[in-house]
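Just so it is clear, none of the values below were taken in a lab; they were calculated from the coordinates. From a predicted model like this one, the values you see are computed outputs, not experimental measurements. Cβ atoms are built from the backbone, for glycine too; each structure is taken alone.
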Structure P
Amino acid sequence: MPAFQKFNLFVDDLVKKVLNLGTDTIKVMLTNTAPVATNHLYSDISANELANGNGYTTGGPTVTGVALTNTAGEEIMSANATTWTSNTGNMGPFQYAVYYDAATGTLIGWYDNGSAITLNGVNGDTFTVTPSSSQLFTLQ
């Protein structure tokens, strides 16, 4: 999995208690438009989100297994892998998986898959975003 990229204002929003990663719902959406680090809210990029249907739901699924762990002064956010399965028709194209806080709309960060992906609905293709070692990110 490629490196996780944080949005510029994400850490600022944490410090100002705009979002609470321990209690808020975290979601992940798919897009084929490159996120810009200066984007701040889901509404800044939602117009570029993958269309609803064929196995994708607008807004993306809730990320499960979210946990925060402090180890030697580093805060680690871990999460389970998230999987989409195309059905009935093709799902895509998309290249980016974008994490955000559903309660506030605050963007957290994204993965760039390197190239556009389209899932074949006839074959029931799947795509999984798997955080490295289950770690979504580390704050130092």
Structure Q
Amino acid sequence: MSKRIASTEMSDLAQVVDNPNATVVDRTFEIPTALYAATIGSYLFFMGLMALMFHNGELLLPMVVITFFIVACFGVLAMWANMKPDTRSHSLGWYDFKRKGIQTLSGPLDAGSAAVQVLILPVLIVFWGIAIAVIAATV
């Protein structure tokens, strides 16, 4: 059950201080740049494969818009990681990533598990695109 506490009582109980870590911001997710590059490369490979297999003038605009959104989404992430305030944080190098892994909300992950989590969807989409291309080529 809740109980009302007067502000004078609260000031006696609580001590208000500035946050010592107010300017420390980590926007990198600790994932190496190579995994981001592999992810965007997979999505762009899928779009290129679809454009190659179904080269149709009517699909030009949707393909360009989807490709623009893929590049924009990853571009915004790259800009967000480098925006002000300046931080000492940076994405892990491949060696540190392999050695330490990363910390997630559900616990620590080794590098292999983290790479699988990051790349599973893009790789499945590429395989899906290859399956579509094979089906379209054989029909």
Structure R
Amino acid sequence: MLKVVIDTNVIVSALNFGGKPREILDLARSKQITNITSQFIINEVSGVLTIKFLWEPHTVQAVAESIKAFSECVEPLQRIAVVPSCEADNRIIECALEGRARFLISGDRHLTGLGEYQGIKIYDPATFLQIIS
């Protein structure tokens, strides 16, 4: 099974706007790909949904539980500093490394600009969907 990390911005976009991010989330929900996640990503998604999009706490909790249910949760053991301008991006890469993901799917230019890190391909949602189709 293809292991991926779906970045916070892709999850939030999927939940609020649909489109290609939703297609990716649906692939993970239907177990066509394996989403690797961490408590950091779950917390970041929850925070963005609550603060930026004003979602109700019970709905945010339900989303967090849903993500955990269809994902493989890891606790990264190593710390990296690949993206000096954004510590959060480093936590996403750590998750991908710990979960031995093949792809990291992100809309963040700091991450997509890397292209690859230690064998993990980093693509935006549209490019990822093109590659796997």
Value 0.93 of Rg/Rh (Cα atoms, Kirkwood Rh) was derived from the coordinates of, among P, Q, R, structure R
Re distance in nm of label points 7 Å out along Cα→Cβ at positions 4 and 116: value 2.8 computed from one entry in P, Q, R; matching entry is structure P
Value -20500 of helix-only ellipticity at 222 nm (-39500 (n - 2.57) for each DSSP H run of 4 or more, over all residues; to 500) was derived from the coordinates of, among P, Q, R, structure Q
Value 1.8, calculated as distance in nm of label points 7 Å out along Cα→Cβ at positions 52 and 76 from one of P, Q, R, is from structure R
